[in-house]
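> Just below sit the structures, each encoded as structure tokens.
Every number here is computed from the coordinates shown, using simple stated rules; none is lab data. Here the structure is a predicted model, which means the values were calculated and not measured. Cβ atoms are built from the backbone, for glycine too; each structure is taken alone.
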Structure I
Amino acid sequence: MNHVRTDYHIHTTLCHHAVGDPVEYVRAAQSAGLTEIGFADHNPMPTHFDGWRMSIQDLPRYLQMVEEVQSITGFPVRLGLECDFMEGYESWIETLAGKAQWDYLIGSVHYIAPGWDVDNPKYLSRFREFPIEEIWELYWNHYVRCIESGLFDFVAHPDLAKKFGYRPPGDLRRYYYPAIESLAKRDVAFEINTAGLRKEAEEIYPASPFIELAREAGVAMLVNSDAHAPEEVGYKFDLARDLARRAGYSKVCRFENRRRIEVDL
């Protein structure tokens with residue numbers, strides 16, 4: 001399938017910080033010239049964990065929502081889940097993997113320490129309390145472990161730790177190398193995520209040097225919006241595709257039944 005245009009990182013209201021009906025996301029995708037989308041809301045945890053994900057009781061409703069919107073619209077809609085990688089919960093992700101016929105599972109890192117989700121504005125002051133190098137080191141160490149877990153089909157927003165605009169000085173490729181090495185070794189794809197353009201970082205996740213290094217290492221990729229509102233579907237995809245092409249990419253990934261398929265960029 002050529003000329004496929006996908007957006008596989010879209011949230012629903014079940015995560016408590018997104019707005020809009022699934023049908024509105026499909027209509028937005030059609031208006032943006034996309035040919036396929038996928039919902040990937042934040043994974044439930046076995047017990048109440050935080051306030052920005054569906055509960056385990058909501059999981060059947062989530063599956064129903066995705067099935068219904070495909071039936072209503074006739075538009076190709078994939079079923080995914082954005083899964084937080086946290087050490088000690090690997091078996092829970094394996095349990096979730098068996099609860100539905102997923103098209104893909106996304107691995108992401110938000111928590112870099114117990115009770116500290118690095119992208120939560122609630123903890124913004126910690127970027128002034130702790131050395132930024134220490135924060136980035138924690139984040140990227142967790143990210144490598146996320147990739148190495150082998151639980152996920154692709155990984156989300158690789159340099160999320162820059163969300164609030166805090167970056168260590170110097171050449172940041174020193175943080176990227178271990179993650180890219182793991183992606184290549186494990187044959188795991190990554191997303192170019194345009195949500196960073198809507199945040200204080202004002203930059204796509206990941207930065208262009210990461211994309212260039214990943215291409216050199218032969219790592220597969222796809223372009224996503226991380227939409228939490230219908231108007232964010234396909235956001236700035238032209239810019240993301242241009243970055244990918246300049247890095248040397250000519251292919252992107254689509255997913256079906258947890259099988260990766262490369263199509264023309």
Structure II
Amino acid sequence: MKLTIARKLSIGFGILVLLLIITAVLSVYSLNRTQNLTSQVIDSQEVVKATNQCKEAIYKTRVGVVQSYLTGTRSGLSRTATARSDYDAAWEIVKQYRGVEKADLLLEIAGIRVEYDRRLDQAITSLSANPDALDEGDPDVLDIINRNLDFADSYSSSTMLPALDRLHEPELKALEALAANAQRWATRMTTLTLILGLISVIVAVVAAYFISRGITRSTSTLSKAADAISRGDLDIPIEINTGDEMEILADSIERMRNSLAAAIERLRR
């Protein structure tokens with residue numbers, strides 16, 4: 001089947017459009033994947049940040065009680081109450097992002113927190129009941145307060161904070177993995193998009209070059225042939241094999257040349 005110039009242009013343009021469509025589809029897919037990865041990274045960042053805040057709040061609750069014990073004032077207990085509120089706010093963020101995915105672990109940590117608060121409240125109660133115990137130096141009262149403080153402190157170190165670490169550390173590792181994956185994906189898709197864009201440009205340039213070269217060569221051949229015929233030179237055959245309108249035109253001029261040559265030959269006889 002002969003390809004007309006229009007068909008050649010259509011094929012070249014079609015290939016270019018196909019490449020551009022593939023590039024666009026990959027770009028959209030890459031954008032969606034990047035958005036998904038970014039969303040996961042943000043979620044993990046929020047959970048890591050919230051668990052850090054929870055751990056910091058646990059530390060502050062202990063410091064507040066000890067501060068109140070050492071200074072004999074209630075300012076430390078106020079600090080403890082604020083730390084508890086900070087923990088609750090941070091824990092709500094954790095539940096917002098991982099309430100379904102890690103429901104069992106969150107429920108377990110919540111139970112541990114209840115026990116930790118119970119022990120801490122015992123220490124606060126004994127301290128509040130004897131605010132001047134340190135100044136008075138009553139060994140029995142001091143012993144009760146110290147045992148309650150140690151009770152809460154040991155539970156915090158041995159159970160509460162490790163429980164939060166069981167949530168925090170996997171989230172931190174997941175965050176690092178997600179960030180690395182997002183970076184690799186972005187680099188890979190950027191490279192692929194650039195390659196496809198470069199291929200599209202090359203296809204467009206090559207198609208334009210070969211089509212224009214074919215037209216230019218055919219036009220030049222036909223121009224020389226027409227000039228030769230106008231000078232009466234009918235001995236040069238016209239051969240163009242482009243498979244398009246230029247070849248059809250060349251065949252027509254070639255038949256005309258043959259007809260003129262035959263007519264002149266008959267006149268000579």
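> One of I, II was used to calculate distance in nm of label points 7 Å out along Cα→Cβ at positions 30 and 254, giving 1.8; which?
Values: I: 1.8; II: 4.9.
Here the read-out was taken from I.
> Using the calculated result -31500 for helix-only ellipticity at 222 nm (-39500 (n - 2.57) for each DSSP H run of 4 or more, over all residues; to 500), pick out the matching structure from I, II.
II
> Could you figure out which one of I, II the value 15.0 for mean count of other Cβ atoms within 10 Å over residues 174-181 was computed from?
Answer by label: II.
> When FRET efficiency 1/(1 + (r/R0)^6) of positions 118 and 182 (r between Cβ atoms, R0 = 30 Å, to 0.05) is calculated, the result is 0.10; to which of the structures I, II does this value belong? Intermediate values should be presented prior to the final figure.
Details: I: 0.95; II: 0.10.
Derived from the structure labelled II.
> For the read-out Cα extents along the principal axes in Å, a value of 50, 43, 32 was computed from one structure; give its label from I, II.
For Cα extents along the principal axes in Å, the value 50, 43, 32 is produced by structure I.
> Looking at mean count of other Cβ atoms within 10 Å over residues 22-29, point out which structure of I, II has the largest value.
Largest value of mean count of other Cβ atoms within 10 Å over residues 22-29: I.
> One of I, II was used to compute relative contact order in percent (Cα under 8 Å, 6 or more apart), and the answer was 20. Which one was it?
I
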